[in-house]
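The next part holds the structures, each set out as structure tokens.
Derivation of every value follows stated rules applied to the coordinates shown; laboratory data play no part. Only a predicted model underlies this, so the values are computations on that prediction, with no experimental measurement involved. Cβ atoms are built from the backbone, for glycine too; each structure is taken alone.
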Structure 1
Amino acid sequence: MEEMYGIKYLKPEVVLMQETGIGVAEAAARTCYDSFTNSENEAIKHIETNMPDDSVCKKINAIEESNLLNDLAWTHFHHSILEHANLSYLIRGTSRGVLQEHARHRIQAISVRSTRYTMSSVINAFVASQTSEDREFFIEKVLSFDMFVTCDVEYNRIEIGAIYDKLKYQSKKVQNFNEIAVAKSSLSLLDEFRGDAKALFEALEAGKKKRNVGDAFKHIITDNVKVDMVVTFNLRSLKNYLTLRDSGAAFFQIRWLAQEMMRKTPSKYLDLIIKKG
């Protein structure tokens, strides 16, 4: 947790889920120069005269150091060979605001928690609150979802109140609001539990959830909402990402994310992309 501009924020969590190693990058570089025999790694030397079998490929993928890659990265700045190494990270607890920053990095694979398919509990809380016009019920219920990167309760109550106000406005404008918000099989629950917000919410949650609600309601949330994502970078793109985002000029939330990604990235990769000292 860290405070910025008077508001306390949670920092993201990162796990390195997959890494391809640096051995293939060295094999790629030595293919360019036809210099397999000059490698300090026996598995790479093997490629000079033989196609590698599964056991040799495993040894290549296990390579921890490469003098050639180091020279190419820091002496000759020949970074294209770093594109043959890939890393995948699971990220939890960053914000939707960070997604805007990520979109500026062209070469990455990114899969993000969908608002369209994961907002049903928020919508159920609003629909339930309407059975007794209970704004406070909605705020307290959504507060329990822990859906913001901010961890200042009063600030989050303001955020949730704004969500309520947007939904309230929309509910007055759209004639079939409940049909958009609630699964068809659950519509009868609105009459069955009329006047009891808590019981209605629990019934809606226990029933079939209307998963695809986001097209109508994407606008209700802000950049402060938490997202989970899996991102995959090749090593050259990761170099660009970390260089730009581990900077005092970067948006502080993506800087925190970049720093946590660096902490979870093995040194055999960082040594090729981050200048020491």
Structure 2
Amino acid sequence: MPELPEVETLVIQLKQRIQGKILSQVTVIDERILESDPKSFTRDTREAKVLKIRRDGKFIGLELDRDRIIWFHLGMTGRLYWMKPSDEKLPHTHLLFSFADIQEQLCFRDVRRFGRALLTATDPESFPEGVRLLGPEPLDISADEFTKVLCRRTGRIKSLLLNQRIIAGLGNIYADEALHRAGIDPRKRPLRLSRKRLCDLHAAICETLKEAIASGGSTIQDYLQLDGKGGNFQTRHRVYGHGGKPCAGCGGLIRKIVIAGRSAHFCPSCQQ
């Protein structure tokens, strides 16, 4: 599933192309991807101006001048991509967005249809539940705030980092990578970690996310940027997907375990 760096990369690219543009037409090919009435979705967005592109956790929002927001969540296999007039529409494309003064169309495809799109008002009470219940953004929260959020939690640190109501936008990849950089075992419980170690983890999360955004995210399976290019950060993964391989830091073998139903990759020697 695309995580914060992948979604932020898409938001940056969308800002460059469609912020300030007029959304001339929306075509719904498969309404099963929508969590809104299809007729309202097309009617209330036609000829609307895109005022702002936003990211909330793993959600992308297109704020329109009609007090409406189009929300996207990519799920496991969802993808936003540009389609030129000469291009063939990719299979499993469910939505097409046409803009004034832009030849390409913005398309939303999803092979497994775990992703979704919906239209809401700009009133935060109308936002999707997944947005309304998000915890703070890891790049916005201070180290002190981060420590206060986690220090009394009894769950395992890896599971807590994946909880979107506690910290927004993190997933398996960047939780594993940040925990390795901070030298923290994913099975540890925050209430048993010192304030310094939690501050170190906050710094590692911010460092990892910023590097990943600068690299265009990680392409492992389905994620691609709007133009079809992959990200590059997967070449810098230290532990994620490296189970059974030697740790670049100490040479010991990286382990892959399951914590609360989710995989975790870590080095038992480097992470205590």
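Identify the structure, out of 1, 2, from whose coordinates FRET efficiency 1/(1 + (r/R0)^6) of positions 206 and 230 (r between Cβ atoms, R0 = 25 Å, to 0.05) was calculated to give 0.25.
1
For Kirkwood radius over Cα pairs in Å, which of the structures 1, 2 scores highest?
Sorting by Kirkwood radius over Cα pairs in Å in descending order puts 1 first.
Could you figure out which one of 1, 2 the value -13500 for helix-only ellipticity at 222 nm (-39500 (n - 2.57) for each DSSP H run of 4 or more, over all residues; to 500) was computed from?
1
Kindly point out which one of 1, 2 the value 18 was derived from, the read-out being relative contact order in percent (Cα under 8 Å, 6 or more apart).
Going through each structure in turn, the value belongs to 2.
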